[in-house]
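Multiple structures are listed underneath, in structure tokens.
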Structure I
Amino acid sequence: MPFWKSPAFLIIGSQLLFSISDVIGARAMKTQGFTPAAFLTWWFLLYTVIRQIAVFGQLYIYSAMELGRTVALFGAGSIIIGNVMGFLLFKETLTIPVYVGVSLAICAFLALALLPSGVKS
């Protein structure tokens, strides 16, 4: 299977796109405010296009894997990417218990992504 069709790659890619659009939206909302005019700008178009591409990846994964495993992978991927982006982009530092929780999410992601599912189609 090519790497771009692997579930882990598509989940991380989709979650990364969602997170990038979240950063774009958060920064634009902080500067422009939540007004109707803010949604008629370039950033909102970019935000929407990025999210739509991420949705295509998400829907492909939903068609290829069982729902429970998929939702858990997306959740763990979101935690991982959100924390990495927070650390690298916003210089956020968290407490030790939070980092332990993130580490457990990483372990859960790896277990769900790499271990066989046991479901036969």
Structure II
Amino acid sequence: MKSKYNFFKPTGRITRRKYWILFLVFYWTNIIALVKMYEAYMLSDFISFAAFGIVLVTTIILLLIQAIKRFHDIGLDWKYALYLLIPPPINFIGFIWLGLKKGQEKANEYGESPLKTDVI
């Protein structure tokens, strides 16, 4: 059976619960990658620096994809996710707001309510 949820596509909607889980995983992965990049830079280990840089960019992209799905659940366009590219602490406030804001209970232009199909 094929799952309707596609982790890498910025389409559809996700619940606050799924967003919080993914946010915590990706945000902490970002922090760890930044620390490891700094350590690699101080040790002049440019291979590790590049590897952790790739991890950092990948998790930022995945976090933005999940944020777009939360915007869709709230009923907003993906373009609002561009505000999340503003450096911390402003973007952190936006990510927290996405986790707290209640989504639309009925279907909207971005799909059915994810409350019915949420498995996490």
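Every number here is computed from the coordinates shown, using simple stated rules; none is lab data. Just so it is clear, the structure is predicted and the values come from calculations on it, not from any experiment. Cβ atoms are built from the backbone, for glycine too; each structure is taken alone.
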Query - Answer label among I, II for the case where relative contact order in percent (Cα under 8 Å, 6 or more apart), calculated from the coordinates, equals 35 - result: II
**Report entry** Winner on distance in nm of label points 7 Å out along Cα→Cβ at positions 45 and 77 once structures I, II are ranked, highest first
**Finding:** II
Query raised in the report: Can you tell which of I, II yields -26500 when helix-only ellipticity at 222 nm (-39500 (n - 2.57) for each DSSP H run of 4 or more, over all residues; to 500) is derived from it?
Result: I
Requested in this report: Please state which of the structures I, II yields 16.4, 50 when Rg and Dmax of the Cα atoms in Å is computed from it.
Outcome: I
